[in-house]
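There are structures below to look over.
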Structure I
Amino acid sequence: MGRGVAVSPAYARELARLPPSPSAADVRGWVRSGGEPWRVRLRQQLARRMDLPGAASLAVQKDRRGLLEHVSESDAASMIEAHPLDTWQRAAAELAYSCCIDATQVAALTAADFDIEARTVRVGEHLRPLGRCAREAVSAYLGATGNDGFPVAATIQRQVKARLLRQSAAVHMVLRGADPVTVGALLGYESPGSAHRALGPFEALRRARLEVAR
C-alpha cells in the first residue's frame, strides 16, 4: 500500500460530535456546521457512507480542490443496467466502470483490442483486465452483425456518462482498500500527490469507517 492518509482519528472525532442516536435534523445541522467547505463535504460523505438519518436528502457539493464526483455502487449498477445487454451503450458503460477508462479511450477501441478468452483489453499501449460483466456486454455488442467499434467520445459521454462511471469505479476501489496512488495511475494522474489530492479523502473515509466499527 502507498503512504495512505493517516487522518481517520480526526474523522472519527467528527462523527463523535453527533448525538448517540441522531435524527435527520441533527445530521443536517452537523453537516451545515462543518465550517470550511471541505469539512462540510466530508461530513456529507460520512453521513451517506454511514447511512445516517436523512443522509439521502443531503445535497452533494462539488469540492473545489478536485475531489472526484461519483455515485454509489448501487447507482452505478443502475446506470449501467439501464441499457440493454447487446447495445454499444451497455458495452461502453461496462468498460468505463470495469476498466476505469474514459469516453475517449472507449471510442478508440475496436474488436481487435479485445481478447475475451484472456479476459483483457488493450487500451493504448497497456492491457487492462476485463471483468465478467464487461466481457458479456462486449461480446454481445461486438457479436452483432457489423459491429466493430464504438461511436465518437462525445456521444459516449452524453449517453453513458462514462466519466462519472469511471470516477465512481476509482472511488469504489479505494473505499474497498485499494491504494489511492495505484488507482490514480489508472485515472492518468502523473504524480502520487495528484492521486492523493483526488482520492486520499476516500482512503481517509474508509479508515474512519473502520475506526468507528471497532
Structure II
Amino acid sequence: MPFSKEFEATPPPRQAAWASVQTYEGPLTAVLDSDYALIDSRAIPADPTPLVPDPLVFDVDTCVYETGLYRFRFLTGSGVPSPFSSPVRSPKLLTADYAPSLDDVGALARARTKDSGGHEIGTFNENTRPTGAEVLRLIAMATAEVATRVEEPILTGFADAARAVIALRTAMLIEISYFPEDLQANGSAYGRFRGQFDESLISLNTALQPTIPIV
C-alpha cells in the first residue's frame, strides 16, 4: 500500500524560476543514483524571487517505503534538470495512532485519578479531576507537541516507546493545569515526570536514527 507524505524542498537559486520538481525515493541503505526511483513529477508555481527561493511544500501519495530516503530535482521549462538535492529521511509519521489511552496516563498519574469519593481508580472518567474528556484534550496536545520534537518517523516497533513519552508529557500537563500549587514542591510529581520525559525523549530519538552511508 503506498504512503502519502508531506515534503518541503527548497529549489536552487537561479535567474529564472523552475517549472517542475521531481521526487525520487530509495531505501535507507540507498547510496547510488540507481538505488532511487522516480515516484512523483509535478509542475510548480513560478517563484517571484527565484534568486532567493522560497521552500516548496507538497504532498506525494505514491511513496513505497514507510520510512526511506528522498531526493529532489528541479527542472526548467525546457526540461534542464538541477543537481539532485542531498538525501533526506522520511517526514514524521507520528499520528494519533501513537496516542496513549486514559489508562496509560492513569498508570503514571494514579494519585490524580481519585473519584468524588476519594478513591484512586487508576483511570480518568466523569467523576475525576481532571475528567476523562479533559485528559483526552491534554493527550491530543501532548501528541502534537511530541510530534514536533521527534526527529524520525515512528515505526511500528517504536510505537510503545512513543506512547510512553506522550503519556509522560500528558501527566506533566495535568500537573501544570490542575495542580499548579504543587509544582514548586521538592520531589513534586511534575519534577519526576519532567525528568523521565526528558530522558525518554532523548532515548526515543536516539533509537529512531538510522545510519545513512557516507560516500
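Once distance in nm of label points 7 Å out along Cα→Cβ at positions 85 and 117 is evaluated on every structure in I, II, the highest one turns out to be II.
Using relative contact order in percent (Cα under 8 Å, 6 or more apart), single out the structure from I, II with the greatest value. When relative contact order in percent (Cα under 8 Å, 6 or more apart) is calculated for I, II, structure I comes out on top. For distance in nm of label points 7 Å out along Cα→Cβ at positions 181 and 205, the calculated result is 2.3, so let me know which of I, II that is. Computed on structure I.
As an exercise: helix-only ellipticity at 222 nm (-39500 (n - 2.57) for each DSSP H run of 4 or more, over all residues; to 500), calculated from one structure in I, II, equals -16500. Which structure is it? Going through each structure in turn, the value belongs to I.
A value of 36, 18, 14 for semi-axes √(5λ) of the Cα gyration tensor in Å, calculated from one of I, II, originates in structure I. Which structure, out of I, II, was distance in nm of label points 7 Å out along Cα→Cβ at positions 125 and 157 derived from, given a value of 2.5? Comparing all candidates, it corresponds to I.
Quick note: the coordinates plus some simple rules give every number you see, no bench work behind them. This structure is a prediction, so every number in the text was calculated from the model and none was measured. Cβ atoms are built from the backbone, for glycine too; each structure is taken alone.
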